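What follows draws every value from the coordinates through simple rules; no lab data is involved. Just so it is clear, the structure is predicted and the values come from calculations on it, not from any experiment. Cβ atoms are built from the backbone, for glycine too; each structure is taken alone.
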Structure I
C-alpha cells in the first residue's frame, strides 16, 4: 500500500482519500437501491435491470447531463454541501420530466483539487436523499482528484440521469396552439441558475448577513435546494393534461419557453401575474439590473411552466396540490413578449 511519501501523493493525489470517500458513501448509495440493481457499489459499471420497460408499449429512454454551476462556490464558502447534492439530482429529474419521463437511475461526478472524504460524503448523501424521494436509483459515479485543474478548496458536481416514457406520452405534444395557457409553479429560489451574477451582486457581503426582506441568513436563501417537480405534477401527467412543460433554468423565460413551442407559436408572459419573491427584487435593486434581464437570467419565483388548454385549467389546478398562476398564454409569432 502506498504511503504518504509516494510519488503520486507528492504530486497531489491521495488514493487513500478516494478509497475513504467510497467507504463513507456506500450506505447512502445502497439506500437508493431496489431489486433492479444488480451487484453493489464499486464495480466498473452499474448494472440495472430494464425489465420494467416491458410494461410500456413503446418505451423511450430519456437521458440528461447537467451541473450545479457556480452555486458550488457558495456551498464551499459556507461549508454546507448536502444541498448541492440535492440540486443536481432534482435539476436532472426536472429536465427529463418536461419530456414526460420518470427517472430510473442517476450517476454523479465529483471533482476537486483535493478530495475531502467528509465533503464527498455530505454531497453524495444529499444526492441519495433526493434519489430516494423520487424513487430513483443512485447507481454509481466517480470521484476525481485533479490538482492544478481545480482551484484549492473548490469542487464541481455533475450528474447524468436516465429515465423512460412511453412514446405516446412524450412531451411536448404537437397540439400546442395559440390560446393555450401558461401555468406557473413556484420555485424554491434561484435553483441552480444565475449564481455567477448573484455572487457578483453580493461580493463582499457575508453569507450570514440577514436582510430584513429575506427573513434569514443570506446563505440559507441562496443555498435552498432546487426543488423536484415530479411529485406535484405526477397526477396531472398521469391524466394527460399538460401539453408541454418548460423547466425555467439557464436562459430564464426567454430561452426555455420557446423550446417547447411549435413553429409559428410564441408566448406572452404577464410579469405581474404572480408575486416575485423578495430575493429577486433584492438582487435587481442591489445589482441595478434591467428588469427584462432578470427574466432572462432567473426563474423569478416560477421554476416550471405548464402549457394547458383553457378548458382543462381547472382540472390541472385541482390535480396540483399547491398554488399555481396563469402567467401568460401561447400566441402566434415567435419568442416571448414580456408584458
Structure II
C-alpha cells in the first residue's frame, strides 16, 4: 500500500498550490477526477464528511483522493480525530493537506512518516529563481524558457513566485509556436515600458534635469502599481547594459558591434548619446546605490519609490553628467 496521507507545507501559496496540482496528476488520471476527487477549503471542511469520503469504496477509479486546502486551522481543530485516522487510514483513500506550517513536535507530525509523506515547499533563493522558472515553463507549458530570459524576467518582475508564474504563463501564450521563450519576448511583453521609463529617467538624471527626472519617475510608479516591486530591476537592467557598452567603447568596439552583442534593438542613437555624457565610474556608482536600495526595500528599511526618488534627486542635483 502506498502513502495514504500527504502534507504539503509552505508559506508561498502559489508554490504549494503548484505542487498539490502535480501530486494530483500523479494520484489520479484526469478522467477519474469526476468520481475520485473531492477538494475543499480548510475553513469550510467538515472532518466527518472528508473521512467518510475517503473510506467509501472507489467508483470508476482506483482510489479516492480528498484535498483540504489551507488546512492549518482544520488540523488544529480536529487534531484528535486526525490522529485516530492516521492510526488506521483508509486503504483506498488518500488524504492531502496543504498547510503553511507543519510543527514537527506534534504527535500528528510524528505519526505521519508511518502513513504518508511530508512535502516541504520553500521559496527558492533569488539566485535559484531563474532555474526554477525554466523548470516551471518546461513542466507546465512544455516550453523552453532560455536562462537569460528567465534572469531578465526575475529582474524586471521581482521575486514573488505567484507573479513570476503569471508572467511565464503570459509569455508561453505570447511565444506560442516558436522554439522557446527568449529575451526579446520578455522585453517586448513585460519589460518594454519599464525599461523605456527607466531609460527616460536616467536620461534626465544624466542631463542634470532633476525636476524632469522626478516627474518621469513618479509617472512610472503611478501608471503601474507593480512597478514598486520591479523598478530597481528595470533601472539595474538598463544601467548594466550601459556599463557593458561603455566598457566595450573604451576598448574601441564599434556601436554596431556593441548593439548586436548586447541586443540593443531600439533607441540605439539615444542610448549611445547617453554613454557619451557619463563615465564608467558614474554608472558603477549608480549601480551601487541601486544595490543598497534593493537591500533596504527587502529588509523593510524603506520603500522603493521614496528611495529611488531620493537617489535621482541626489545624482541629478550633484551633476551626474560628465560635462557638468
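A few notes on this one:
- Highest-scoring label, criterion being mean projected area of the Cα convex hull in nm², among I, II: II
- Looking at mean projected area of the Cα convex hull in nm², for residues 54-173 alone for structures I, II, the greatest value goes to II.
- Looking at distance in nm of label points 7 Å out along Cα→Cβ at positions 270 and 302 over structures I, II, structure II comes out largest.
- Read-out volume of the Cα convex hull per residue in Å³, for residues 262-309 alone, computed value 101, structure in I, II: I
- With respect to distance in nm of label points 7 Å out along Cα→Cβ at positions 6 and 166, the largest value across structures I, II is given by I.
- Structures I, II were shown, and relative contact order in percent (Cα under 8 Å, 6 or more apart) at 21 was computed from I.
- Each of I, II could give helix-only ellipticity at 222 nm (-39500 (n - 2.57) for each DSSP H run of 4 or more, over all residues; to 500), but the derived value -19000 comes from II.
- Comparison across structures I, II (criterion: FRET efficiency 1/(1 + (r/R0)^6) of positions 30 and 238 (r between Cβ atoms, R0 = 41 Å, to 0.05)) gives the highest value for I.
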